[in-house]
Every structure is written in C-alpha cells, then in structure tokens.
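Enquirer: Read through the structures below before going on.
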Structure 1
Amino acid sequence: MAIDQTLTIDTEQFFKNLVAFQKKTSVQFGKLLRKVALMILKETVKNQEDRRAVDTGLSVGNWQVMVGRDNDDIKGVGASPVSDAVQQLYFLKNEGIGEVIFIFNNVEYTVYLEFGTEKMAPRAMLRDAINSVSMQLG
C-alpha cells in the first residue's frame, strides 16, 4: 500500500486552534469536544460520499465515535454514524480534560480508501475532515 505522506494532520496546530477557540467562546471544554467530534464525523461521511468512495455503504455507515475506548464492531449497511455518535458523546464529561475521543472505522478496506493503494488514489476522508475543522476553529 502506498501512503501519500502529503496528506497529513498537524495535530499540534489542531489542538492550539481548539484551545484558542475555547478561550474565545468560554464554552466548557467537554461541550466543545462533543461539537468538534460531531463536526469531524459529519465532514468525514460527507467527504466519503462526495469522493465517490461509497459502493455498498458499509464503510460510510461504520464511522464510529467512542469516548475512552474503541471497539471492533462492524455495523450493517445503512447504519447511522451521526445518531450513534450523539449517543456515545453523551458519556463525555463536561470538563473534557483527560478524555480521549476515538473516531474510527472497522471496515477492513476503509484504510485503503483513506490512504490509497498503488492503483487507487487516496481519498483522505478523515484527514481532510480534521484539517477542515481545524481551519474552522482557527
């Protein structure tokens, strides 16, 4: 698998933008994390659909958000990532400090959609979503 290194995430800048936005708005950090996680998830799903990286819908329906852990569940075709994420993010503490939010997809071929292969260009659905949300915050 050929990974395009130019499609990266500047995590340090993302965190700086997140903290600066929180200070400007005085929103509780946990509430901000909930909103940002949903923004990233929605943008990822939209990117996957817009970039025609959807055939059966299995991968697009399996974007998941969990607080404090990930899992290895694979949901059926037609699953609703956003409504499931809202339920999971309910468990995030309001202060949000020390919490880890996992945004992931357990469908095997999603990694090939995201990073590409020798014969397929990368779609960068998640990475572009994170970068987009970071720019919106900054």
Structure 2
Amino acid sequence: MLRYLEHKADVIFEASGASFEETLEEASRGLFETIADAKKVKAAKKITVKQTAKKLDELLIFTLSDLLTQSDVNELFFARFKVKKFGKKGDSYFVEGVAEGAPMTPRLGRTAVKAVTLHESRVLEKDGKWTARVLLDV
C-alpha cells in the first residue's frame, strides 16, 4: 500500500507491506509514480540493482537512490521493481532486484526528483506489518 503525505516543499510518502521486500517494492512504486506515469510505462528494458547497508532504513534509501540514478543515467522511466534476493550476512543487510522500464518520453513525465533523502525516512516493523517513510527532494 502506498500513501502520499502532506509536505511543504518536497514529496513524502509511506509504503507498507507484509515483508521488507514487499515494502521496498511499494516504496519504489512511490518513487516511479512521482517521476512518471508508471502505469503507462511499457517494461522494455531491465536493470539489476544491488545494495548493502548496516540498517534497513539505509538499505531502503540506498536502493531507491540507485534506482533514481539508473533512471537518470539510462534515461528510463521505470514501471516496477521486483526484489529477487534479500537477507542479512554478518552485520549487513543486502538486496538485489530488477527494475523494468522504457525510454523516457515527455508525455509520461511528471516530476523531476533530485534525490532520495535519509531525512524523515524510516523503516518500521510492527506485528508483522512493515512500513517505510520516504522523503524525495524535488
């Protein structure tokens, strides 16, 4: 589930799911929907993203930041992101997933996102339900 919240200057949303992986996929949808009309993006190209971090909130932000960078560098709008691997090795969490998208077109574009920030971002798990809050600098 994805829910946008009020913010004076930037975009903030909460994503939730039954697992961290599902919540990360929902958070990526929040990023993609902010950038473009992701529902209309045809998945023609795949990009693999891998990240590690000491904390889950960092893993969330690092992964979303990598997706934003891949979108910019490859000039793609993404339709979806699917987590393929997630776990903890030693004292670090890791994730690997695949983003699917298509070349950027002006008719699908919405908002230019400059960065995914750690400010106000968090990941919480309570009673088997995961929630992530993400702030996008626009």
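No value in this document is a laboratory result; all are computed from the given coordinates. Everything numeric here is computed off the predicted structure, so don't read it as measured data. Cβ atoms are built from the backbone, for glycine too; each structure is taken alone.
Enquirer: Can you spot which of 1, 2 the value 15.0 was calculated from, given it is mean count of other Cβ atoms within 10 Å over residues 13-20?
Expert: This figure was derived from 1.
Enquirer: Now a separate question. Assign the value 0.50, calculated as FRET efficiency 1/(1 + (r/R0)^6) of positions 29 and 109 (r between Cβ atoms, R0 = 35 Å, to 0.05), to the correct structure from 1, 2.
Expert: It traces back to 1.
Enquirer: Given a value of -8500 for helix-only ellipticity at 222 nm (-39500 (n - 2.57) for each DSSP H run of 4 or more, over all residues; to 500), calculated from one of 1, 2, which structure does it belong to?
Expert: Corresponding structure: 2.
Enquirer: Next question, about the same structure. Going by Rg/Rh (Cα atoms, Kirkwood Rh), for residues 21-100 alone, which of structures 1, 2 comes out largest?
Expert: Largest value of Rg/Rh (Cα atoms, Kirkwood Rh), for residues 21-100 alone: 1.
Enquirer: Where is relative contact order in percent (Cα under 8 Å, 6 or more apart) largest, in which of 1, 2?
Expert: 1
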